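Every number here is computed from the coordinates shown, using simple stated rules; none is lab data. Predicted model, so just to flag it, every value in this text is computed and none were measured. Cβ atoms are built from the backbone, for glycine too; each structure is taken alone.
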Structure I
Amino acid sequence: MKMQFYRKNIFARRDFLKLLGLGAALGAASCAQAGGDLFFESLGLGARAGRRGRLYGAAAQGAHLDDAPFAAALRRECAGLVPEAGLKWRALRPSPAEFDFAGYRRLAAFAEKHGLAVRGHVLVWHRANPPWLAAALERPDAAEKILEGHIRPVLRETAPLIKEWDVVNEAVHPLSTRADGLRPSPWLKALGPSYVPLAFHMARAAGPELTLVYNDYGMEYGDENGRRRRRDILRLLERLKKEGAPVHALGLQSHLQAGRPLGGRAFTDFLSEARGMGLALHVTELDLDLSRLRGRTGDVIRLGQNTLAAYLDALRRDGPVPVLFTWGLSSRHSWLNAVPGKNAQGALPLDDALARGAFWRTLRRHWAEA
């Protein structure tokens, strides 16, 4: 099983060793300058996780690099990046005949310069699409050509750097009236349920060495919504495997809501079933919404860490979770800031001032160094 994991993981074992070697080299230099204890305290989450063969990264946008202190924090804390918006259809496809990789290329150049791995997000989603797409998909026999005409050029552009892709994102919905639980979307309307395996086969044809991920959210909870998501996601993964679709990993977005009860044994059983299909488990978009909790900010943040710690402990209960990305690094650049009623304070490893907070310490204790 261990060897199978290394074959399927997005980063080959030699790449992990490269990260570990980088950490050792930096450690030696720092010890020479300031002593081992000081270096240990300065280690970012990426270096800490790398010493245990794990990869930590965060989502960012090219424009965030204009914030020089934030860019420095990315270098200090992360071993990987994922473009938050730069590889979605809306960013890449201003018209049916055009591709615009400018936003992605800026982030990619930063990653290459500083030796950071990059994940791909996302090839097929019901949201963040350009205005022209819905009408184009309604033309008879056009949808499959449009999909392939997107996947091939995108994978060709990103092939030198990206080794893992979220191929299909959020294909199920607990309120779906369909027996298969699939979410109504432009792709389902145009191609029927076959759009999911079709996207995976197209991605494999265009990138035979890639690790291909099905990515979704809301699997962690103990309520009926969480139960239905787990059921429908497992059914979808079982169908994909039965049909020979090349899906290698399940991506758990894990936009956690503190104060909403986690799924306990039902969640860990779900993880075991996914692992039993030969799938790796990668956390792809972790953050923590504290808006359900009430009280003083410091108390709320501390209470919220109970949810995060319980979730991370459940993840590791019966197998490895070697890849974890947070959906942002600092609350100063969190998507939660734009959502009415949400507050990004305490949602990510670093606060507005780029200081390490309770989330950082919990992630270190319950995953990076666990």
Structure II
Amino acid sequence: MTAVDEAVWGTAAPSVGALERELARLRHAAGAHAREQGHTVARAAVLNVVVYAERGVHAERAARGIVRLAQRHPSRAIVVWRDRDPGGPPADLDLRCRIPRVDDRAGVCRCEQILVRVRDDDDARLRSVVIPLLVPDLPVFLWWTDSPPPRARRFDDLVALADRLVVDSADFARPAETLAHLARLVGRGDGGRIAITDLNWTRLTPWRELVAQFFDVEAWRPFLDATIGVGVGFGVDMDGRDIHPSQALLLVGWLTSRLGWRPAESLAPAEAGGLLFRMTRADGTPLAVRVRPRFERGVAPGDTTGFRLRCRRRGEVAEFVLKRAPDERHVTATVLLDGRVRSLRVVPLPAPAVEDLMAEELTIAGFDHVYEAALHALLALA
């Protein structure tokens, strides 16, 4: 196994029992230091966060993010790192813990962090190690930092412990397949249905709001039922090799589920990693959907770059266009009727960090039925 940074992960413990004793010792030491300063320290935790990572960089990034989240969401964080390094020592299990220092004038211990580092082939022990580390009677959020595997014991075992699964489809290697897998997961009828949060869906919220705002204007609402084409652009790197269309697909899935469109054909690859396929409106009229990669400076690969909805009603053609302009931090929303601009406005586009997205999602305990409907719409296209 690769070496770990004790400043990030804390001290090693030979067993789960020893780890709990070490955490108790750290809490006692923190309390003694606070009393010397004339303060008291209370322990607080409102949820368990279990992070699963297969890369050290993902494990460390998530751990640092959770420490920053602790100010708003006191938690016990259990980072499960499945170390895939074949050249490391033969130890089956490495347990470490620490109590990160969180700036808090109220004197509350807001975060306990535990590292569970396992061998690449140690799936069988994972559940039995994690269960005794959870704080009882608190909700469990499972943050899966990689693509959720369709058939893997480690995934099924940890999902069975969780109240909510958190993923980020921006990192999915095969987004169409993995999003379809998530759709099957939320729709299974065996009593194991789980609420799912996708951080990429949260990034898409401003775009969905802007699309919906077009049709707050009563005169434009009838055009929505007369759509003949949809185009969505997503960012790629300069070489066009870093292809992540998940966000664009989710936007298409959202429109499909809200407007009652049906697939006329499956997703089909187009030029340079894009997609081109046909659907039908609720009235049976065909429409074309194009998902196109675009390189734009300052736009991360996978992020939405633009949107165009083309409609024809009673001989009049309307286009509802969103484009990152005048820079990547703003969106220009334009309405054109027969090629003439009828409305134009520029709005700021937020770019929240991962921990900000997590902070928002950790407040949600129920199901996101709109997201689930978008997933099922994509499943029909797979």
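Taking distance in nm of label points 7 Å out along Cα→Cβ at positions 119 and 263 as the quantity of interest, name the structure among I, II where it is greatest.
Numbers: I: 1.8; II: 4.1.
Ranking I, II on distance in nm of label points 7 Å out along Cα→Cβ at positions 119 and 263, first place is II.
Rank structures I, II by volume of the Cα convex hull per residue in Å³ and report only the one at the top, that is, the highest.
Details: I: 138; II: 165.
Going through I, II one by one, volume of the Cα convex hull per residue in Å³ peaks for structure II.
To which of I, II does the computed value -13500 (helix-only ellipticity at 222 nm (-39500 (n - 2.57) for each DSSP H run of 4 or more, over all residues; to 500)) belong? Display every interim value, and only then the final one.
Working: I: -13500; II: -9500.
This value belongs to structure I.
Matching task: 53, 48, 37 is the computed value of Cα extents along the principal axes in Å, for residues 111-302 alone. Pick the structure from I, II.
The structure behind it is I.
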